[in-house]
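Scrolling down, you'll hit the structures one after another.
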Structure I
Amino acid sequence: MTAEIISVGTELLLGNILNTNAQYLSQELAALGITVQRQSTVGDNHDRLADWVREAKDRCDLLVFTGGLGPTADDLTKETVADCYGDTLVFDPEEWDKITAYFAASGRQTTPNNRKQAMVPVHGHKIENRHGTAPGAWFEQEGRCAVLMPGVPGEMKAMWTEQVRPMLLARQNCALHSLTLRVLGGESNLEYKLRPLLENQNPTAAIYCKTGECEIRITARAATDAEGAEKCRAYAKKFYDLLGDAVYDEDVPGLEHTVVRTLKERGLTISAAESCTGGLIAQRLTNVPGASEVFGYGFVTYWAEAKAKLVGVDPAVIHRFNVVSAPVAAQMALGAAKASGADIALSVTGLAGPGGGELLRPVGTVYLGAAREGKVWVKKLFVSRPDRGLIRARAAQGALELALRLAQGKTPEGALLLGEGPGALEALDKAFLTE
């Protein structure tokens, strides 16, 4: 089945509203094994919308609309699509009663223009809106379908989950099972390496790029969910064989969830001393339910004085090597471990910009530290795009990756271990500056 997502609303064309609906629906349709051929946005204009619908319905099995179901004169989606699919609309007293009750519950009166929302298809059918006033609609003509949902994201997602998704599954007369692999690394390298696996028809696999990692969603179509799960598991093994432990987990929201779970399983605790990330590592860890079992507290140490006072960085080391340096990252991690008593301690010091860069340390230069059992590893990260938010996000992601590897008892890839003796800091600094 092929599909096109059509978002209706002049406010979307003007950029006044971020279109998160299209992103959500693309992911959901892909999970159902439905190929999204296009996404488009059309303003609140009957003629332009009608032209687009007639064109789109000839090339796709399913059109998915969001927006334009409200009570105002420029909410034209339902009327326009009904006309394009040879259907008409009639007043539904049951829907009208729901709308009036919805307004009465909040102490408001229903105005006459709200009757427009109670108009439903004759040949198609309405889709109940249990979270708002505008019902959705389903139209069908010669095997080509259109589903209309509200533009309000909360109402749209609820309608999709509760009603539209089950209807589409029933039409496909099969079970779909999905498995999502979380993979550390960039999309371009992965895509090149995995290209043959991404061309399979069943199961299918697709890569979605995130900050510092990727998702690989594997979806299998089968007679039963159990059979689909078996197909996904067999196909996932091919990715594991190629990627090894770059695949760090399955079906989790993010790296921090895996870090927290691994720490719990190993009976370990964690802390962090953060400079350019400003507490972002702590925020990500504590977003995970149950994080208090492994994370007691951390340190935000922007000033050099804070680094010295809170986590014991030697001011002479800062003066000699620069505050953004491998030696300072090493001392921050070791100091955070000592001050907090945590089994693993992370550190970040870097230049998030937009100012403060220099030839030797341009904006985007970040040093990450990770300490465990008196040893500390340091890794250098450089983000070439001078975007403050991106640099901070990549730094936090890189630090959590170090934490995961230490929690697993592995040597962090690309990190250098601080040696022993009086020249250890100099050797560490030199190793990174001569890269």
Structure II
Amino acid sequence: MNRSIKISRRQWLASVGKAGASAALLLSVPAYARPVGGRVVVVGGGFGGATAAKYIKRRNPSIDVTLVEPAQRYYTCPFTNLYFGGLRTFEQQGHGFDELRALGVNVVHDYAEGVDANARTVSLAGGRKLAYDKLLLSPGIDFRWNALEGYDAAAAQLAPHAWKAGEQSVLLKKQLEAMPDGGVFLMAAPANPFRCPPGPYERVSMVAHYLKHNKPKSKVLVLDSKDAFSKQGLFQDGWKRFYGGMIEWVPLAKDGKVVRVDAKALSVETEFGQIHKASMLNIIPPQKAGAIAERAGVTNESGWVPVDPATFESRQAPGIYVVGDATVAAPMPKSGFSANAQAKVAAAAIVAALAGKEPSEAFFTNTCYSLIAPDYGISVAHTYGVREGKLAELSGGVSPKDADVAFRKLEADYGAAWYNAIALDCWGTRV
């Protein structure tokens, strides 16, 4: 993710154009014969699930599509860091499902508790069973509680992770506002793989922005379980430019790996026994696929879901498709944009399969914008395709290291435009 690939703007636009044209063709061609229907259940109403439900219904309205999502209003992780920095309200992260209902998607607000792959049914917490011909899971992530000794769901109420948007986000913001000037905000960043590779470092930037303007004597300490991270050079240049010595990043090689958490004492212990105390803790623990994926029998020993990259159908359970953060889809990162792109490919593959057709060739794009300070953005972008049965990076790179302030302002503007566009694409929401 953090390596820079030097390509010309013409090469980049050509490669994106090819991928975008293929994706547009894939999604805009007339649906197969309208009488061909079937039952599709989609679990998860985030970037992947909402997109899949929408595009399946658009391609063939005769398919009976049911979306299962417990939340009446879905709050996104992307751009929540700007809420911590004081640049957005939390409610700006929320999205409803009215557009999906208007398209004819049956939206059920309940928890999916189990999957019977043989009977092809999904069991809901409320007692219902939903039959399906094809099932698509977009379950996001769950946490490996106690992988860091002492850090479980109860400890997260004292030392929030805020790696799922919602109550944890509000809790982290309240703690940040209550932190004394001169205090230490300590983040424990996880080893790969995890949701949103640049996310911890954008959060550090936005926390530092808030502290600089409200508690300027404070410090930010990042203890990291790895030696490199996405867009590292760009982030560190921005930190130096805007925050001076406020941010300290400690990599794995310098004893940055946290192995034990004492949430009550607001302290952590690293691999070689060093104790760090803080005014507040933000612990981002190791992760795995959302629980329903394991219950459906589609995860492997890694805790993630191996998929066919051409369709995102599970390699372990035919008829079940999985998209987004839960999947083993490297070199694609676990990101909202990736989930959205994968969902469109999976939706087209499901419609084709129900019609007895072969899927079209799959292409994917991912772009991730990060804000270091207001009007100062950076990005990474790539295109992907399937080569010899595996996902492969086709082209891409990161923002130029020597870009001027006007370019960085454009990157910040593009990031805001991206969020507005993807919210419209997934949920029909105008931000």
- Could you figure out which one of I, II the value 17.9 for mean count of other Cβ atoms within 10 Å over residues 50-57 was computed from? I
- Item | Highest-scoring label, criterion being relative contact order in percent (Cα under 8 Å, 6 or more apart), among I, II | II
- The value -11500 for helix-only ellipticity at 222 nm (-39500 (n - 2.57) for each DSSP H run of 4 or more, over all residues; to 500) was derived from one model only; which of I, II is it? I
- Query: For Rg/Rh (Cα atoms, Kirkwood Rh), which of I, II scores largest?
  - Reply: I
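Laboratory data are not the source of any read-out in this text; all were calculated from the coordinates shown. Note that the structure is predicted; figures quoted are calculated from it, not measured. Cβ atoms are built from the backbone, for glycine too; each structure is taken alone.
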